[in-house]
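Undergrad: Next come the structures, one after another.
Bear in mind these aren't lab numbers, they're just calculated from the coordinates by the rules spelled out. Keep in mind that this is a model prediction, so the values were computed, not measured. Cβ atoms are built from the backbone, for glycine too; each structure is taken alone.
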Structure 1
Amino acid sequence: MLQISESKSIFQREELYSYEQFSETLSIRKKTTGALLAKTMFTWLSGQISSIPVQISTLAERVNVVKSQEKLFTALLLSLKEEGYLHEEAGFVKKTSFDEIKLDKLVNDLGRKGLATYGKGDWLTNTYGPFFELAQSCIPKLPEVLRGEMSGVQLLFSPDNYSRTMATYTNHVPEVYYGLIAEQIVDKCHKIWALRPEHKIRILEIGAGSGYGTIRMLEGLQEHSDKVHFCFTDIGNSFLRRAKRTFKQFDCELEFRLLDISKDSTEQGFAKESFDIVFATNVLHATPDLRVTVGNVRDLLAPEGSVYINEIATESITNTVTYGTTSGWWLSTDGLRIPYTPVASTTTFRNLLAEIGFKDIEVFGYPGIPESELPQAIIQGVKKSIHHE
């Protein structure tokens, strides 16, 4: 059955766009990133790739792709296949007979006019602008990354790209999802208090990072700060230090702790079943084994506790040419992801949560968009009171 995400407007600070606008944004994202990538890759691979099939591994060796970037190299070529620039079969690729003059014109227009090339107005800039600017800056540097001359972190957080990278966390789509997950968690807290008025709700955020996904939720709970314990976690101390300064305005009980959710939390000093709510935004995909990771999340939750997983839900060429340059993008070993991505589908998450001991599993996302078309989704579930391994 087709599932449509429901509108959650109370916590929204963003104008919500129509299904048609949202879908067109996704189409333009693919077309634009594909064109920019094709221009860079075919310029770099000139003389190495033609209408004669060549094995991807041979091509990688010829242009000195380092071993650590072989997956990225293959993923980029498969992205070009998806956009109609390459034909691939059994690990061999060759150029298709695409219109090179048309490609050059589009790339030149994008360089001069940016997204105004498409004449769509503010809604395209709002939904795609920061991602376009970051991709446009990163793609010409991909050969250097693939040869090991520059790391993905150096690329994304260079002086030129730092502000572009950070803008992708705060533009229209992420902001909508911050509002969605905040509303769900605040609503859950009020349901708990309706049954247990004096209960101090313990909430843990995994990989909270810059805290963009935290603020709106804490604002929604500020009136009940005496009944909230919030644990802000990340894998790095630098984020914790910054969060201590950022969140000192909130009155609830706060703690800041290191946590690597890919590992047993009890060995990191966390008590089992000690939280009522656990949530994470764009974190779980960057772990090797989702079964282990989600099992570790389950162990942190008290019986009947709730999890909210805000994750990338579909393959994206724009993500591949940007975040795909980092080593964390390629950690997965579990066989649960879309090939050559770290992304697990919402169906995979539904099945995994059920398998590991959750019930009442639901998926929601950008209002008005079918689950099957969501580029980002929030998967929620409730831990069963009794779970047999």
Structure 2
Amino acid sequence: MPAKVFVLDDESLYGQMIAEFADLYHLTTIAHDDASNLETLLTGIDDFSLFFLDLHMPKHDGIEVLRLLESSGYQGKIVLMSGFDESVLASAYHLAVTQGLRVVDTLSKPFNLDKLRGILAEFASEKNPPNLPVRQASAEISKLSHEMVIKSLYEDRFILHYQPQIRLVDHKLIGLECLVRLKGDQGLIYPGQFIEVIEQNALTNYLIMAVVRKLCEDYQRCLSQIHEVTFSINVSALDLDNLTFPDFLADLIAKCQLSPQQIVIEITESRAIEQIKIGLDVLTRLRLKGFHLSIDDFGTGTAVLSNIKNMPFNELKIDKSFVDRLTRDGRTNQLTQDLIHMAHNLKLMTVAEGVENIESLNILKKLGCQIVQGYYFAKPMAAEDLMSWVAQNQWD
């Protein structure tokens, strides 16, 4: 996707301002102040990889534009703008995220020019937009059949990248999240493009086998040199419907030098609730075998507190969508504080994911969050790169 900027704002002065700042970074900008013929206006929008969108316009508001962007499969980055109070921006932000759109920031009018400059500078510095490999991979994965997924499993094309988890009280490396990738012909393919295929074809056990096997290989080769860390593995909630899953997983772990006490099983909040009847049996047995249990993406699903408190989790992960809003949305800040306090009352460890800047880190520390992960410390990386990162940062 070319580095071009699109602005839709009925106040033309804002479009001109954005264009002038964008020009400083050699970015081409097209600005429109009339949204009356919206469908025509958005024709060719995929040519623009950054979209500044005003929410309040006289004929078509920004929510309608977001709806059209969702239906067209727009893959570019979006910056939402509004002169209304922060609650409107916050609501629009969360709506866009649930629609699968890539909202990277918000701007309250009148603009903070330093913030505008920062958004454009970061965008201009990205010579290879991060969504490009994903779009290539998506085209490839859309062709994968049941047989091709099995072939990928058989050919051992799944690999693990590890993202460090840092304890805030002493900045010690205490955990690694194991993130699965598929080696495609055009580059890495990410879970969003293949997990559904695996779940639809009842292949989740085979994927867990591949993940644990890769973890054991990496652990025996080099990761065992990092002491006193846990390894977090994402498990499909479909496995909670399988009463033999705890024995299956324990047998897999027993075949290498890892113990259940070193493994954290992450399960997405809403899917855990869906499987609560049989899932409670499976989750309890996993805990009895020594595994740690983490409820992932908390706050984004439909969990009922009475259900959560009756489940044997010992860790709660705060979703990136909360962390992203901490520095600019007071309501999200308060809600995150409430989640952390609730977790502490339930004696759950709290882990915030998607921490990308010192401001968010300091807020989470003040709110009492115990563990963080995100690009501020390190991106997910292969085992060998992780070992170099550990050595350079003297974490161990």
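Undergrad: Given a value of 0.90 for FRET efficiency 1/(1 + (r/R0)^6) of positions 40 and 160 (r between Cβ atoms, R0 = 25 Å, to 0.05), point me to the structure among 1, 2 it was derived from.
TA: Numbers: 1: 0.90; 2: 0.00.
Considering all the candidates, the number was obtained from 1.
Undergrad: Let me ask another. Comparing 1, 2, where is distance in nm of label points 7 Å out along Cα→Cβ at positions 64 and 168 highest?
TA: 2
Undergrad: If Rg and Dmax of the Cα atoms in Å computes to 22.3, 65, which of 1, 2 did it come from? Could the numbers behind the result be given before it?
TA: Working: 1: 22.0, 71; 2: 22.3, 65.
Only one of 1, 2 returns 22.3, 65 for Rg and Dmax of the Cα atoms in Å, namely 2.
Undergrad: Please compute relative contact order in percent (Cα under 8 Å, 6 or more apart) for structures 1, 2 and give me the label with the greatest value.
TA: Answer by largest value of relative contact order in percent (Cα under 8 Å, 6 or more apart): 1.
Undergrad: Once FRET efficiency 1/(1 + (r/R0)^6) of positions 96 and 368 (r between Cβ atoms, R0 = 30 Å, to 0.05) is calculated for all of 1, 2, which comes out largest?
TA: Largest calculated value belongs to 2.
Undergrad: Using distance in nm of label points 7 Å out along Cα→Cβ at positions 224 and 336, single out the structure from 1, 2 with the greatest value.
TA: Greatest value across 1, 2: structure 2.
Undergrad: Okay, next question. Can you spot which of 1, 2 the value 123 was calculated from, given it is volume of the Cα convex hull per residue in Å³, for residues 192-343 alone?
TA: Only one of 1, 2 returns 123 for volume of the Cα convex hull per residue in Å³, for residues 192-343 alone, namely 1.
Undergrad: Still on this structure, please answer the following. Suppose you compute mean count of other Cβ atoms within 10 Å over residues 48-55 for every structure in 1, 2: which one lands on 23.9?
TA: 2
Undergrad: Sticking with this structure for a sec: To test your reading of the models, identify which of 1, 2 gives -0.43 for log10 I(q)/I(0) by the Debye sum over Cα atoms at q = 0.09 Å⁻¹, for residues 32-175 alone when calculated.
TA: It traces back to 2.
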